[in-house]
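All of the numbers you see were taken from the coordinates with simple rules; none came from a lab. This one's a predicted model, so the numbers in the text were calculated from it and none came from an experiment. Cβ atoms are built from the backbone, for glycine too; each structure is taken alone.
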Structure I
Amino acid sequence: MPTIDLLDADILGHRVSKFLASAQTPGLDDGSGDAVLGKELPGIVKELKWQGSLLEAGLWLLVGDLERSHAISQDFGSAEGSFWHGIMHRREGDYGNSKYWFRRVGMHPVLQELAELNSDRGALLTSDLPIEPLCEPESLADTLIDNCQAALTRRSGWKDDLEQICWWEWQLLFRYCLNS
């Protein structure tokens, strides 16, 4: 279960906080979805009037339903829609398409904050990386995509660190969408 360390439980409310706390930390790939949470999600989305929103896209991504997340995020021309869309393609292993969508995101405040978080926390990744660390906001999206691809194809020892960074990314983007 992921630690909700970048979201304010008071702002999220009890039901969403409990939902997030019971989810599995998202993997680097499409993995297997959480069927139990997937059944609970429509009720939460309806109750909060988040149907068709980027918050719903993020929640579907969290529970591993990439198709539902994709169906929502692709309808948004905003940087945030492109961001969720890019994460979804990264998780499904379509790395080139993910980079395309992140180019559409541009320099986003979430990328800046994630770069600072990685820098402040000593760039979790301590083992040998195939490419540069994840502390430069301008290259962070592409670097994260390349690192995730390498971790999955080489079965490296830094998969857990990357999953933590991707979880921070999810929380930061969800918070940004929640506050917009």
Structure II
Amino acid sequence: MNRQAQILSVHAAFIHEVVRCIHDSARDADFEQLMMSAADNGWNDLVNSIRQIRAGRRDMELLNPLDEEDRVITEAILKGLQDPATLPDPNAKPDPAMAAPGLASMIHAAASGNSQALQIIANMAEQMSKVGGPMARLASVIRPLINGERDPDKLCKKLDSRTEQMVLGILRELEQLEQD
């Protein structure tokens, strides 16, 4: 699964909800709640582009000021408004094998003082916490990883085997990044 597909699978439910709200003016309150939640998660540029789409703008120039994740989401919304068959599958699960390198890269950048990476990884951890279960437990190890914890026994203490494998994958990736 490539990075774009990974982004789409992570945000599929959000993308579907935005498209539904834009198509149905009776869902104004739902739309506003969705936008407030997105803004609370630091997605201000994404919220701005979605509001412009809702106001009728459909040109690809909307994508120019956006980062990769916001651009992929915005483009999916634009395509989904034109052809709902292009919307990502809201039941698709992100590929964990893709997540470890991406998370490790973000954790490494955040630990190195990259404020944008810190904001992104914090938003991701918050979303993961809201999901609950294994995702929330994975989210609980992100801050210690940013702070330099590398002991797998400490990090994996309360994790199920699948989440533990993810953390071990992140640790392997971080080891590679920290050697470079």
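Of note:
- Computed 0.15 for FRET efficiency 1/(1 + (r/R0)^6) of positions 48 and 152 (r between Cβ atoms, R0 = 30 Å, to 0.05) - originating structure among I, II: II
- Which of I, II yields 17.4, 54 [Rg and Dmax of the Cα atoms in Å, calculated]: II
- Structure (I, II) behind the derived value -20000 of helix-only ellipticity at 222 nm (-39500 (n - 2.57) for each DSSP H run of 4 or more, over all residues; to 500): I
- For distance in nm of label points 7 Å out along Cα→Cβ at positions 24 and 144, the highest value in the series I, II is held by structure II.
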